[in-house]
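In the part that follows, the structures are each spelled out as structure tokens.
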Structure I
Amino acid sequence: MTQSALDMQKSHDAYWNAVEAGSWPASRRVPLPEAFRNASGEIRNLSLRPVTSVASIFSLAGSTRANHYHKTDWHFTYVVSGSVVYFERPVGSVSKPLDADVYMEVFHAGEMFFTPPMVEHCMLFASDSVIVTLAKNVRSHESHESDVVRVSFVSKEDAEAFLRRYRVSARAELRTSSR
């Protein structure tokens, strides 16, 4: 393993260690270890730690998911294809999606981000996208709903305005965050 690969693995492990200790990292972007490559292709480990639920989710361009917060659950989200505009704000905030105190970042295929409990969050899909979530809690419909509190954060109008404001070509460069 190269020094660069070792550093990436250490960074990934440090992120997971913080999550497991209940100390939520300031950056939502999760460092990923280097992929193993050979003649057959590549293998990228997203987690070498225990998680309770893993889900694959397909979303259409322009749609939103979440607009809620979790009382106890946290989850990692890996973008398999497409792109996700992730919004986050403190529970109880009335800030609008593009206000300065709202965390916003765009994640593309091959990237992973983290959502801790007790933060309102929403995902806006800038293109048809597939994501995989790795969660702490069981994600049966009943258990998930009992842990979720729905909020009004990113409205359909907010999502449409955001996508109109940033053209597809600009989305790739958009990596803003107020954190």
Structure II
Amino acid sequence: MAQTVDIRPAAARQAHLTPGRIIVAMPHALLIAAIICVAAAVAEGVLAGSGVRQRFQELRLPAAAPPMGLWVVIGAAYYVIAFTILVRLQIVERTNATRAAFVLLLVVLSANAIWNYVFFRAKNLAATLTLSVCYSVCVLALQDLLAVSDRGSAAALLPYTLYLGYANWLQYELWRLNR
């Protein structure tokens, strides 16, 4: 009689989990999520350059534009949300939808960094507006994927998804006031 060998990682065997279930241990999931978020934040900073405050001073801003301090809070909230979702997607059951959501979140983080280059360095408000709309479509697709694959992550992303309505309006107003 042939013996079967369980090739799953020890943590999965000990937890009696089915293949495709939790593969990444929580400490590793936290570390991976932290590395990704730090890398994305560094990329944002490098691509934005050193003239962020100066760029805002050059522009006519809509009356509803937040002050610089609030932008920092919004950015911090964005990374808390991204970190939360990155961790969750590593510890929930792996499906095609969770894998796609993980990749799409990496695309969103990358697109956010690219947006900083286009807005702060290239100083192209029309391209920034176009990128903002495309970015929002990616976030809406991510929201949809998370709604079917991990409702906790979908709930975490929802405030940011709703915020993008304001952000796109603000981007449009910036373009309109400064063309």
Structure III
Amino acid sequence: MDDSRSTYSVLVVSAAAKFHTSLRELLPEDRYAPLCAASSVAEARRVLLERSFDIVIISAPLPDEFGTKLALHIIDKSSAGVLLLVKAEHYPDLSARLSPQGILLLQKPTSPPLLLQSLQLLCGTRERLRRMEQKTATIEEKMAEIRLVNRAKWQLIDQRRCRADGTPSPTIITTSKLVV
């Protein structure tokens, strides 16, 4: 796969500062940069308003919310990949509810290799989504160009009183005589 963009911006949302530190040490800087941190849902929402991220990692629970609403909000409002880390007892229920929405879940505790594999999956998904966004933008540009050409055609038709194929329309003489 041709990976034209080799670095991914990451937001880590966790109440534990140790988790932030562990991820900074685990994730290669040449692949995941910048790596930003938030310790609550409120702080994460503020950071997300300031900038977009390719990947958001949420370690639940958080002090002001469990983290599922934040994950759903991110999936709904952005094109970021979301990895939600939850305790094993919550995994079956949350996985059944959130996986169909496009949220990747892992049980805590997890191993570094499994975490890195999950991030690679998110990166691949992010690249695929980026290509689809580019295609959509190209199609929208073409549609805008077609609309512009059509408006120009209709203006010419209106100004020259021409048919749509460019041939002049027959002159229609209308006289209005009032018959009394």
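Which structure, out of I, II, III, was mean projected area of the Cα convex hull in nm² calculated from, if the result is 19.9?
III
Consider the structures I, II, III: one of them gives -6500 for helix-only ellipticity at 222 nm (-39500 (n - 2.57) for each DSSP H run of 4 or more, over all residues; to 500) as calculated from the coordinates. Say which.
I
FYI, it's all coordinate maths here, none of it is from the lab. All figures in this text were calculated on a predicted structure; none of them were measured in a lab.
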